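Following this line, the structures themselves.
The numbers here are math on the coordinates, done by the rules we state, and not lab data. Quick caveat, the model's predicted, so the values are computed rather than measured. Cβ atoms are built from the backbone, for glycine too; each structure is taken alone.
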Structure P
Amino acid sequence: MRALLICPEFPLSFWSFRKSCRLRGNLTVNPPLGLLTVAALLPSEWELRLADLNARSLTEQDWQWAELILISAMYIQREGLLALVKEAKRRGKTVVAGGPYPTSLPEAALEAGCDFVVRGEGENTIPLLLEAMQAGKTGVIETDEKPDMTTSPIPRFDLLRLDDYATFSIQTSRGCPFDCEFCDVVNLFGRKPRHKTPKQVIAELETLYRLGAAGNMFICDDNFIGSKKKAHALLHELMAWSKSRGEPYRFLTQASVNLGQDQEMIDLMIAANLWEVFIGIESPDENVLKTSHKFHNIKNPLVESLDNLKRSGMEVIGSFIIGLDGEKPGAGERICSFIEQTELPVTMLGLLQAAPNTRLWHRLEKEGRLRKDVGDDMGTFSALNYEPDRPEAEIMQEYVEAWDYLYEPSRYLARVYRYYLAMRPVCRNKALASGAPLRRDHVPSQTMTWAWRLNQIRSFFKILWWQGIRPPYRRQFWTQLLGIWRQNPTRLRQYLVTCVEGEDLFDMRQMVREKVTALIKERQLPVSAAAPRRASASQ
């Protein structure tokens, strides 16, 4: 069987970072880990080919080669998924769809023509799919059981074109012990975290290392500290492996904000080269957090937790949502003030969307507040798919104004500067500092080639052009660069990387204004004639 595994293109969103990727010489951010895991579960005698449309286009040769098409999609990839299904069926191919979107809304994929819709996790469902194919049956493949992660195979990383990606992904667990009303993690993966063994995780890293993967490594767990005992055990193994390989990867992950109250865990993560974490903060308003059942964000002061992380050397990407129930006017201003207070440079600010089959979805459905006339792709620029409990135009205006405020270039760079100045200096690995011999056996691309060095030099000068020569805030750039170099030089590289990420966010700022303004016009929302509110935080 010749199987073509397709990842549909992601529309432009907060996570695209296209300029940053291309500056590094890559085409996109992350590879499609779900498809690589599915590939490892398929029969070993099958011929497999991966087509990630975020890096490269599908070719006529790909279509002609394939006998079976397997597509995995998230909600934001809905349109791409349905278009690919229709094209594959037009060509007479057998089509299988899976991933979060088909799992939650299988009807749409079936209506588009899918022969099989796989709901749930591949370790349990792929064997059922293969049985159905052998028996000549079609339809929905599903099971209520959650797989034991210790049975999960090493993903087929060998199918990747490594240079296409700025960051590689592994997964050590699925599920989250918390039950935030708007989050679909519990619906998809359950509240009881399930874990791979440290030995499995190290085997995946070793596979990527030997293939020559270079770049950051995203541990894409739903909550890395869902079980602190498991996280401790893994981090000790990860630390030993990293040091034996010369620390080839810098790790980032997702965690809950209670990490900021566990100094031992923070120090252990940083010692294992895990320096960056995505945290769902959502709102500085306690009543909104209570309504959303995000009680772990109330237990300890948010500012204190985030400050502990920053000063310890942990970079935080914060997530915030506008449009949650119980929100009062001025939510956007309060979010901006909170971000200025905590100095978080990179924050994902989104409009609330009710994800299918979440507790929020079912509550809004019961209250008659779900909208049937709005699509379910839930992208960065999507209209609200529910009736909010305050004026929609007010929410939209606050959303645009918050983006305007947070990603005004000079203000953004000022936050970046304050954030990295406040971090403790980096402590070098003693083994590396001593010059101890490191294993680099059988690794084709871990050395600094001349091409790599040339790209680094070219990238540096492009940064200088983007922020140190061309824009009106160039003097600020040079003043801050000199300040970081003098006061906290060990954070200079991280500082520059975050400055560059701003280039993508400055573009997104303009895109948000254009797209949301178009949505307001399309939905004929009554926009207030009052002067736009601005965040009261100091600049």
Structure Q
Amino acid sequence: MYQRSKNRCIRFPSKASQRLLRVAAVGAFAFCAIAIRGSGGDAVSVCVNVKPADLLVRPTAANWLSYNGDYTGRRYSGLTQLNPVNVAQLRAQWVFHSPNSNHLEGTPVVVDGLMLMTSANDAFALDARTGRLVWHYSRPVTEGLVDDASSHHNRGVGVWGSRVYMQTDNAHLLCLDARSGHLLWDVAYAQGNKNYGATGAPLVVKDKILVGTSGGDDGVRGFVAAFDAMTGKEEWRFWTIPGPGEFGNASWPGDMYLHGGATTWMPGTYDPELNTVYWGTSNPSPDFDGSVRPGDDLYANCVLALDADTGKLKWHFQFTPHDLFDYDASETAVLLDAMYKGVRRKLLVEANRNGFLYVLDRANGKFLSAVPFVKKLNWAKGIDSNGRPIRTGVMPTANGTVVCPDMTGATNWFSPSYNPSTGLLYFMALENCHIYFLKPEEFSEGKQWYATGVKRLPGGQGQKILLAYNVETGRFGWRYPQAGEGHSWGGTMTTAGGLVFFGNDAEAFEAADAATGKSLWHFNTGQSMHASPMSYAVNGKQYVAIASGSDLFTFALP
């Protein structure tokens, strides 16, 4: 039924109908999954053999090889089959239902027609043309987890060679064989505090798998760690809360450094020319009580520039020093090579949860500019010439204080995207406020550590707005207010065909003109979206996909 091939891919006809054959190659041979359609014959071979050079390709095209598509975090697809003229003809092609999640948060990865997606501690390999299951890896969810990890969310996989990598809810890194989904190795990488968890997607850099952890609201010590892709051996670890004797430890008296938060729960981005990984960190712990963590609380609320080979810190930039509002800096740090004030520069652009959009020089971390992107913003008056916020003195109190943006943030982890043809950065913003309360608490393992919480304003209702920001001019290109209650968590993706796709605030997947923001198409999924879209192609046909509720929807032209 099969043969080995030096070309590593196998293609042959069969009279079998509607079958999937899994052909496992050995040694240097990659995996091929053959999906056979109809009686008689049309076999399509799919090979998984992702090389480091494949991960350097940008923009993405037929393949979407990582959470953000490529290392830049731009979520920009080079595919052009879909455009403003024909996008209204998009039709649902297939839907895959995940049995173990009420809302998926992952972005699927596609390698030569094989789609890989996750849900809780499960991984699925699907035929990207039909949605049919090729293999399924499953392990039980972990009991007794705290906060975000207890929801068992998972945002996707990384791929290297013929291996698939995923994080589990209790912070294990798994290596799966792409031929079958069988487990090759399992590394527990966060120990010593049962409040650790993981909700992200691994980032593959060269021959290393980089991961982070969740638990920034629960009193853990954050870190980024790198593991050998073949063996699972730890290569380096950067602790985001400095220990005794290290720069920045003054904010963490006693053993507070062990519980300071600054977790790394979203995947980073990477510049291969600078050999630098850019990774965002979460809020400090406890969230709303700054009295036990004086000073700036490094390296919470930062983007970290780390040497990809050693994990050594090159530079850091802190968006919200001494954060009292849960303004994580886990939003994607988008890497652009673009004109800025007449000079072409290597830029890092981030729409931050604190309500300001920042532009940095990513070669050295120099602050270039910041602009507010929401109107409801009262914790700071602006950003000074050094990039530090000019604070108003607003803070949580025992009786409650109105703080804007709210605890969700002016934006959050839902993905931004950038289109080099329009020069616009697209991201979803939220206009809303909360009443913040302070009640000091002691750290306790197995419990959250917010030092109390927030409430909605009476009658308060948030609004989501899709924003387009021109990095070169420093102005907003267009605004697209959403119809809804501000509860959506859908991100964006843009294409060379002149489109921006996003999950709107009315339970619909939508496409707009990337230049003007004009709505061109939508599909009502009937479920809220907590994920970001992607695009891929099989046999020259372009598809777009997004998770909504517990389902993965895929669309293409008829």
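Tabulated results
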{"item": "Among P, Q, which structure scores highest (criterion: distance in nm of label points 7 Å out along Cα→Cβ at positions 49 and 353)", "result": "Q"}
{"item": "Identity of the structure behind 31 (criterion: percent of Cα pairs over 37 Å apart, calculated), options P, Q", "result": "P"}
{"item": "At a computed -13500 (helix-only ellipticity at 222 nm (-39500 (n - 2.57) for each DSSP H run of 4 or more, over all residues; to 500)), which of P, Q", "result": "P"}
